[in-house]
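Since every read-out is calculated from the coordinates, none of them should be taken as a lab result. The shown structure was predicted, so the numbers you read here are calculated from the model rather than taken from an experiment. Cβ atoms are built from the backbone, for glycine too; each structure is taken alone.
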Structure 1
Amino acid sequence: MSGHLGDRVVIENCAIATVDEYGNEYSSGHIVIEGGRIIAVGEGSAPDDVAEDARRIDGSGHLATPGFVNCHHHLYQWATRGMAQNSTLFEWLVELYPVWALIDEDIEHAAARAGLASLALSGCSTSMDHHYVFPKGVGDLLAVEIEAAKEVGLRFHPTRGSMDLGKSDGGLPPDSIVENRDEILSASEEAIDTFHDPSFDSMLRVAIAPCSPFSVTKELMKESADLARKRNVRLHTHLAETKDEEEFCVEKFGVRPVEYLEDLGWLGEDVWLAHCVHLDEHEVRRFGETKTGVAHCPSSNARLGAGVAPVAALVGAGAPVGLGVDGAASNEAGELSIELRQALLMARAVGGPKAMTARRALEIATIHGAKCLGREAEIGSLEAGKLADIALWRMDDIGHAGISDPIAALVLGPPRNAATLFVNGEAVVEDGGLKTADEQEIADGMERATKRLAHKIQKLTSEKPEVFK
């Protein structure tokens, strides 16, 4: 099934959910790919003049959707899954900060490969990553995860994260893992210069992402926004995830988290924010008015007992709301496909059966996610002229056969891998397995990396037991 740039490929006989602005769906249709782009989508078989000399893929029994877009992640956390299982966010962070300080290039590479492979298998064609832990003397961890994304073959939006508000200055992270502001701004600009590609079919774009109000100074938040706008890149941070954060902001800054960010110029179309669980009606309205994006992370929020983001209200107000896995240390499953069902069920649990439809869940996983990353003109829907990021889902297996609505089958049915995933017209997943790398080799590498990390923890605990108190 592989597609190569310049080849013409026709996928036909499949159900299609285009997720375009008209909500077009086809019970049996075709998609034509050429040069990494979609050149035709429609009902029935592809016209002869379009399909001539093309390689044909029989999509019978499958649903085609846009590739999913993961709007919030921490790939390095794949190495620290299963820890602090019964903690609030602040308790979880305090326990894990010293562990994350031990990450090096080898651990980062193994974790990034495993996380990105899991995303690809779950139909995710584009992922961001929010990396904000940079221990001194361990190499360029941002470059390491970028290389891992190239190996797996996903479209990648890494962010140069940062923390400069250590415990001694009233922040949450230990002083040992914060950086100074000049270092951060210099490294952020260097990341843009080195990696950012603004072209239409870019596989790699960089954003600037100070970590959170409780780990970053007001000065860094403001200067990061100034730098991002000077360099025309996007802005990202965590916001309003827990009541603890709200209390921190009120005590330290005298305002709630959203007002704090708005005062610093952090609401706007070039900004998307992770979580946004604890918003009032005015704040929801401001998100809609400013077109500020939200990365909704339902499983992570549930795992940490943080609450449920007001997704229906945000979308109703006009804010783009994408979907995020979040770090694997607060969501031991790293597959984005699971999050569609989770988002729908959690919305209905608090808002009733009409709070979210299966189609809205698909929209937030695709076109809304693309809007959060500023790429709705390129990805997020199946339309002629857009990039060929396409997932095919088998719908004739025992878990899905007989569900008359294929979109309901995808969202509400049992979780599964994508049968095929194209990114830029290249097959990354084929026959339900990763085509670009060896899954077992990635798993073995992850096992070795976590053992190395455990050894580092044990050594530090014996030498400096106060670090883990």
Structure 2
Amino acid sequence: MIDKVNQMRSFLNPFVSQKRGRGRSVLITLLFGAAAATVQAGIPIQHWTQANGVEVFLVESPAIPMVDVLIEFDGGSRRDPKGQAGLAAATANLVGLGVKASAAGPALDENQLGEAWADLGAGFGASASGDRLSYSLRTLTDPAQLKPALALAARILTEPSLPAPLWQREQERWQAALKESETQPGTVAAKAFGRAVYGDHPYGQKATAASLGAIQISDMQAYLKRSLNPCHATATVVGALSRAQAEAAVNQLTRGLSPGVNAQAGKDCASNALPTISGVAPLQAAQTLRIPFDSAQAHVIMGQPGIKRSDPDYFPLLVGNYILGGGGFVSRLTQAVREERGLSYSVSSGFSPGLHEGAFSIGLQTRPDQADQALKVAREVLDTFLQEGPTEAELQAAKENLIGGFPLRIDSNRKLLDNVANMARHRLPLNYLDTWTQQIQHLTVADVRAAMARHLQPNRMVTVLVGAQP
């Protein structure tokens, strides 16, 4: 099915390179709409739970002899201890820089690991987001490459050496980057906005020189022991592996993790529940923060806590935000702030949903003496949109663009992997991709207006202005 989407893209390339015009736009909409319908009909996602508790999501894509695997744990920065913001990210950065000697093989340092991956023609990475600790592997499925790639990735998951000298090096780099970021008005604005919107919620925690200095190797080891629990893991596999092969691959990657849970023996993961993290508290009143900063551009951010990714209003908010400020030059904010008044080169809005209520924000940059005027216009646009909703023409245009672009969201194994992993992460239904375009298509003006009004309260938003003239 991925091949069909790629063929469609190749067919469209000559049209995409032509001069913009309505005929071209209509053609692309029609062709991608047809492709979307084809894709929806054929993304079979297999789902099961391994004996050790790992949930597996598999999409077989045999056209290319390659596989992408993403294993994720409930261990992102939202679980960083107080005073140690950055622990998850620091640990993820260090795990791939060395493995200990064991029965599986000799110790390997940073350079030796790099050479080993290069020799295999494979790629491996670890990262931490706000919600998850993730390990990714891409390798050819020929046994000569697949078997050693899985073995090496399994060692990194279960036997990282976490070398202290490298943590000292990485910590110094990170602290230097933090210091440099304080010279950037955009970073200053984003940090102030995050603190004001999230308050004491872990989403508002950001690494500082002090929090990084408080992290020791023993803290990383304890973090991995807590986080690398198969009961809290999902594995997404996309590529040229059968179910049996995927089961074997995931088992090889995770069998060294503990505590193991033998589902076949009648046990489950209930006794391994992690501490509950409360949601982001709604804002009780409007707040404006003016931060002096000597810069050529003032940075303005306005917003509030938004929604969880699992919120049933996700689709009407996606469409509503596209019309408000997420659709580039066709959005209302761009038309009012940039095109009609020339107050900003760019202005946009967006939701950042996660396992908790990620922020909704409107952001723009403008001349320091125009910041208040640009902010006033943005607020007026938001107020009007919440009161009236989109027009029928705006709604139809947004639907056509979003539905027409859907095939580009899944036109490679890696993109499909990310989408399926997102479904696993947020407990979305297995037919989520199959029904994506229908979820957009059936929306009405009333649906969009009601959803935006339910979740956005302009009279209780945080506004941050960095570098604006008084």
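For the reader, a short list of remarks on this structure follows.
- Computed 3.2 for distance in nm of label points 7 Å out along Cα→Cβ at positions 97 and 113 - originating structure among 1, 2: 1
- For Cα Rg over 2.2 N^0.38 Å, for residues 257-336 alone, the highest value in the series 1, 2 is held by structure 2.
- Origin of the derived value -11500 (helix-only ellipticity at 222 nm (-39500 (n - 2.57) for each DSSP H run of 4 or more, over all residues; to 500); candidates 1, 2): 1
- Distance in nm of label points 7 Å out along Cα→Cβ at positions 121 and 417 - highest-scoring structure of 1, 2: 2
- When distance in nm of label points 7 Å out along Cα→Cβ at positions 329 and 353 is computed for each of 1, 2, the largest belongs to: 1
- Here Rg/Rh (Cα atoms, Kirkwood Rh), for residues 105-288 alone is compared for structures 1, 2. The highest value is that of 2.
- Percent of Cα pairs over 32 Å apart derived as 36 - corresponding label from 1, 2: 1
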